Structure P
Amino acid sequence: MSEAVVDSVVARAHNRLDALERTAEALSTIEGSASSPDGRVLARVNGSGALDALDLCDSIRDADARELAATILETVHEAARDAALARVAAWEALRCALTPDTPPAPAASDRAVRR
């Protein structure tokens, strides 16, 4: 093997290692957050979608219990979707870094069906 080929292989290996390290860092810091349309509920989830924080405004005390439950669930689910999209983006960036000749896949948000 020539020195140029070895240098190329080593450079490619370093680039891939850097991409893996960037992905690991990105995945470890992912959060998702969302607030209800009226702003009275705020949810924050970690990178795996587990609820980290749920903030309720004082004015929420007057809300119907069923309405409040539905609003909380919807807000937490939106925060989890936010985190999931960030995870998909991190994995997609890694895929592109490891296979540079492959065109990027459509963004997850472009594939998602919104209700």
Structure Q
Amino acid sequence: MTNNYLILCVRHYNFYTYILTNSTKEVLYVGITNDLDRRLYEHYFGVGAKDSFTSKYKCYYLIWFERYQYVNHAIEREKEIKGWSRSKKNKLVEQENPDWRFLNKDIMEWPPIAEDSSLR
């Protein structure tokens, strides 16, 4: 008789809900991604949509983020935060980042270098 073993392979995924602002911290953008440094790069260079909200208002400074294992949790949190007042969003940022320090350099090389010469 042979023993059958069930091998559970638990994958750990990373999904992020994040808040970006512009250089003067006047505008906020809330989003989700599974690759934070790639997404910051895309926002900075306007990859995919040159007329997007973040391109229009130059929102590519990361000021807050949370990690989730499941995408549905990140989406739920994004929707929750998007429904909040500016004041409530400010309080969320200030809980973790009271000085509103730009966190981009903590995540990646900043400012990013364009891999595609057409983005420069």
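Any read-out appearing in this document is the output of simple, stated calculations on the displayed coordinates, not a laboratory observation. Since the model is a prediction, treat every value here as computed from it, not as a measurement. Cβ atoms are built from the backbone, for glycine too; each structure is taken alone.
Quick rundown of the values:
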item: Which entry (P, Q) yields the derived value -9500 for helix-only ellipticity at 222 nm (-39500 (n - 2.57) for each DSSP H run of 4 or more, over all residues; to 500); result: Q
item: Distance in nm of label points 7 Å out along Cα→Cβ at positions 66 and 90 derived as 3.9 - corresponding label from P, Q; result: P
item: Origin of the derived value 1.22 (Rg/Rh (Cα atoms, Kirkwood Rh); candidates P, Q); result: P
